[in-house]
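Only the coordinates and a few stated rules stand behind these numbers; no lab work does. Since we're looking at a predicted model, the values are computed, not measured. Cβ atoms are built from the backbone, for glycine too; each structure is taken alone.
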Structure 1
Amino acid sequence: MLIEKLIAIVGDANVLTGEQVCSRAVGWADRRPCQAKAIVRPGSTDEVSRVLAECHATGQPVVLFGGLTGLVQGCVAGEHEIALSLERMHRIESIDPIGRTMTVEAGVAVQRIQEEAEKHGLLYPVDFGARGSAHIGGSAATNAGGNGVIRYGMTRESVLGLEAVLADGTVIPAMNRMIKNNAAYDVKQLFIGTEGTLGVITRLVLRLRESPRSTQSALVACPTFTDVTRFLKHIDGALGGSLSAFELMWNEFYRMVTTPPSKGTPPLPQTYDYYVLVESAGGDPTRDQAQFEEAIAAAIEAGLVVDAVVCSSEAQRDALWALRDDVEGIFRLGMPVAFDVSLPLAEMEGYVTEVVGRLEREWPAYCRFVFGHLGDGNLHIIAAGPPSRAARHGIERCVYEPLAARGGSVSAEHGIGLEKQPWLGLSRNEAELALMRRLKDALDPKGILNPGRVLPA
């Protein structure tokens, strides 16, 4: 029996069944009980390899469990599927302060990596709200983004090498430690952003950066969306490459996070259409502050910015970010339907106008909020109201359908999972999808890894 074979590999305590499975929720935002046949918890790459070899031999579907912070149902396992959790593989193996790399197992939380890097005056730059729970393996598998993408890129840019296990148990030890390695195919890219459908990431070599010696932050108000985009171009050029965050909040979102019962208070009046949280990171506190303030002042003089508050302390900076991160406040208004999309900046204003208009007409009972990492073209759209499967599908149509004509993507940073799989064709053409299927068939011929996620089973 398969379960008995898996117990022999990882130990009885590490194969959870029955009530042990049901006691776990399927995700951070989805508190339904897990329905998997079993949760298997290997403690090493060798055990992952042996578990997958057994599952491959019997055609047993396997769903990968990380920190369960994803928002696209990528980790929702059915009763016929085995959940593979790397929660026991949580060692930070080594750190090289000179080469600025860190070698870790896939089950390490992103925040632990950031904290360890900080001890050496270094920075792991991929940062997002779920940092305390999200596993680095899941972050790589979904190519997670976050607040600093405009400067440091997605997770892909911070992974130098990795180790992965294929569906049949074959171990691929691609643990490159160099920034430049142009020797033929870069096989790690087969596993980054493919959501566990081609293999299981077990270990990673991460690229670290020098920690900034100064951080400058401000909240500004812009009168029009055109002024927002012109301000982005202005501030990026004026700061000489030190721009690290450019977060845009539409008026409705800003009012929600600065109005009781929300804890935040409005640092700027609630009357403006657009609010931008802008931040730079540099190496000279005195010079950086002067440069930052001069850039903001020039934007005001040019009419791009009509109001601004520049932070003078870490507490003020934390308060601004608390506003931007207060997404959970939307839960007070009903069950949220959340989206992360991306599109060219030139298309963004027209897209938001179209989507909000459709939501107002077709789903007037739902509150609508728009915000995002504008510097990298990523928008978050959230509709909150009474829970309804029909409403959810209708809202998805309003959000996703306009993307195709505007060259946008149904996923900016959260992946596809089960939730967005029906909409993938809006963002990827048939030739791309056919190539994806060929890769899937080659690396996972029995289709046991995350079946139905990303691509149809």
Structure 2
Amino acid sequence: MAKGKKTVFFCQNCGHEESKWLGQCPACKEWNTFVEEKVTVPKAGNASALGPAGGAAAQPVLLTSVDTDDDERIRTGIGELDRVLGGGIVQGSLVLVGGDPGIGKSTLLLQVCQKLSAMGKKILYISGEESLKQIKLRADRMGTFSENLYLLCETNLELIRSSIERQKPDMAVIDSIQTMYNEEVSSAPGSVSQVRESTNVLLQLAKGLNIAIFIVGHVTKEGTVAGPRVLEHMVDTVLYFEGDRHVSYRILRGVKNRFGSTNEIGVFEMRREGLVEVENPSEYMLSGRPENASGSVVACAMEGTRPILMEIQALVCHSNFGMPRRTAAGLDYNRVNLLMAVLEKRAGLPLSSYDAYVNIAGGIRMNEPASDLGIVMAIASSYKNKPVPEDTIVFGEVGLSGEVRAVTMPEQRVAEAKKLGFKVCILPEVSRKSLKNMGGQEELRIIGVRSINQAIDLL
């Protein structure tokens, strides 16, 4: 017999492999995560291990002799998705879409299938979680579909492979990768080996047949795709669908993209008929702002090439307990604590005996350092009970010494503020100097600050 079987142990959390069972994984330090699986290995001296055709090895080629044909990207018709993908879908690419349950992953991909099938593209939608009737019910809410969309409910990977090879679609969707299984692997669907082998087969299909394949992946409590970490390394693009199920806004964020930038985001709104693009998210984020309320500040964050205005809300009140409470929604908790320590040390605000609640309205999440000055101004405004004028926008990074540091692309931020009708802009003094050549400043009063004390004095 040319092949033999051996037993190995895989960590279900990180995919680490060991020859024996261990209580704690040496890679991720998690306990009781090892599972036993059998793998097939070729015996030594096997001719097939030397390469095809009895040992004929692949020949290297010169870099200069490789032709690079710029394949035209396929536009999906959904502008926000095209922006995140880098201009459209690349043929032969493998895209992983992750997100919490019920966030709208299947809805988004079904809308992509709707748009592409209407353009005359042949689409194959493979579901391992829903029946044909369930998919049809969701499709009826979205509108009409063309005759180019084919559905398949199957979890057997070999049957899926043969179906893709027979149909030869322009794009295929796998929903989800955790439900697929390979009969040659003895473990249960969703295990480390199954997910890895299934992804490897789909990768070969995408590259060999030159078709784009979208994979839906479930996420864990920590927000990472369930299964081995190697899954994200195998695919070409990793997209995360973020948002709260109870909030209508959704953010599609590119974590990895071999064919474009990873800084771009797409904003959607969940409605009954499906996901609707939000072309100007700043207007939506600022809708319903309170009038003359303390602790409300408008800040500007950059996501890729797009400036997004957001409302930072802060509520500071005297604590009734020995340990004050700190809550941050949409912002980094540790960053908020750091900025409160800077306020206490450099600005003299006695915040150690006060509860603080900081929130970004609209359910969006931002971690850019340029929002630091907005957080500081919101906390100081709530503490002093002095509102920030509604026509004022704030952005800048705050250091541990209380200094306000420069941020990237101040021109785009100021232009977005001017477009939405803001009259005053508070920004770092260093960034103000770079705006001297920018026209139309008479419409917007620009105030440069060097420290948080100068910013707080403006209240």
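Kindly point out which one of 1, 2 the value -7500 was derived from, the read-out being helix-only ellipticity at 222 nm (-39500 (n - 2.57) for each DSSP H run of 4 or more, over all residues; to 500).
2
Quick one: relative contact order in percent (Cα under 8 Å, 6 or more apart) came out at 12 when computed from one of 1, 2, so which one is it?
Corresponding structure: 2.
Could you figure out which one of 1, 2 the value 21, 44, 30, 6, 0 for P(r) over Cα pairs in 20 Å bins from 0, in percent was computed from?
Checking each candidate, the match is 2.
Ranked by distance in nm of label points 7 Å out along Cα→Cβ at positions 90 and 130, which of 1, 2 sits at the highest value?
Top value of distance in nm of label points 7 Å out along Cα→Cβ at positions 90 and 130 goes to structure 2.
Thinking only about distance in nm of label points 7 Å out along Cα→Cβ at positions 138 and 434, which of 1, 2 has the largest value?
2
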